[in-house]
Structure I
Amino acid sequence: MITCKCCKKNFEDYDCDVAGHCYNCARELSLIPAFYQSKNFDNFVVNGNAAAVEKCKNFLGNGIRGLYLYGDPGTGKTHLGISILRECVAAGHPIRLAIMPDLFLRLRNSFNSDESWNEQDIIKYYQDGILMLDDFAAYQASFEGAH
C-alpha cells in the first residue's frame, strides 16, 4: 500500500504514479504549470502579509465562495493561489487554473468556426472545479497595448 502524498488516502502500488500521488491527485496537480509545481504554504515566505496567508490557509474551511488577492508584482499572490489549489486537490475538489491572457485569447478564438472549443465548452470547463484566475495585470497590460 502507498499513501498518496496529497490526499493521504491509501492505494495499491499500481494506483499511484512514481511521485507517490494517486492518479486523481496527479491528474489535478498536472493542471499547475511546471514552475509552480513546488509551491505550497510550507515554502511561502511571509513578508508582512501574514493576514493574507492566514485567509488563504483557511479558505476551504470558511465556506466563502471567493477570495481576491491583490498587490504589487512579486508579492506572492500566485504562490498563495497555487497553495490553495493544492489544498483543494488534497480535499478531493477538482481545480481549474486560468491565466487571464490565455483565457481571453481562447474565448476570442472560440468565435472562429475552425476552433475546436466553442464558448459554451470553455464556460463548462471552468465551471467544473475551484477556479483560480491569475494575472489580471498581464491581461490589462496586453489589452491596453492593443488599443
Structure II
Amino acid sequence: LPTRLEGLNPRWDAGVWYKGNVNRIIPEFVVNEIGQRYVERRGKTEKDPLIHIPVLDDGTAVLQIETDVGAKDLFIGNLLVSDNAEMYLTLVDTRPGKSAFVAHNPTDSEIKCRVKPAAGFTLLGTFDKEVVVPAGTSLQVSIP
C-alpha cells in the first residue's frame, strides 16, 4: 500500500514497526546454477521487524506498507522524540539489553534535552532520558 506521511521531524529517525510475529512478502536475491542473479518474492515470518524510512526536509515520508499477507498491527512515524527539535536522533540498536540511540548536536552551543520513544512506539519499552550533548558532537546513549 503506497503511503505518504506528513508532519515528521526530518532530524529524527522514522520507521515502520510491524508489531509481533508478522508474515511479509520479501524480495530476495537468488543465484541459479549458472550464476545468474535474480529476485524472487518469498514469504517470511519475522518478530517485530522495524524498517527505517527516509524523511524529506519538509517532514514528508513516502513508503510502501506490506499488506499482501494477513492483518497487521503497525506503527509508522518518528521513532524517538525530543523536547529540542534541533537535536538529531538516530536509533542504532533495538536488541534487548543492547538498545541504543545516537544524539547529534549540530549547533554551536551545548544542548540539554530529554529523549523518549514516540507515542505508540513501545518496541523499546518506556524511558525518558536526559542527554547533554556538547556543540558539534554526537553521543551514543544506552536505553535501559
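Some points to look at:
- For 0.05 (FRET efficiency 1/(1 + (r/R0)^6) of positions 33 and 89 (r between Cβ atoms, R0 = 30 Å, to 0.05), calculated) the corresponding structure among I, II: II
- Test item: helix-only ellipticity at 222 nm (-39500 (n - 2.57) for each DSSP H run of 4 or more, over all residues; to 500) calculated as 0, pick one of I, II: II
- Structure responsible for 3.5, with distance in nm of label points 7 Å out along Cα→Cβ at positions 65 and 97 calculated and labels I, II on offer: II
- Structures I, II were shown, and mean count of other Cβ atoms within 10 Å over residues 9-16 at 20.2 was computed from II.
- Origin of the derived value 21, 15, 14 (semi-axes √(5λ) of the Cα gyration tensor in Å, for residues 17-104 alone; candidates I, II): I
- In this comparison of I, II, the computed figure 24 for relative contact order in percent (Cα under 8 Å, 6 or more apart) is attributed to II.
- Computed 11.5 for mean count of other Cβ atoms within 10 Å over residues 1-8 - originating structure among I, II: II
Just so you know, all these numbers are worked out from the coordinates, no wet-lab data involved. These figures come from a predicted structure and were not determined experimentally. Cβ atoms are built from the backbone, for glycine too; each structure is taken alone.
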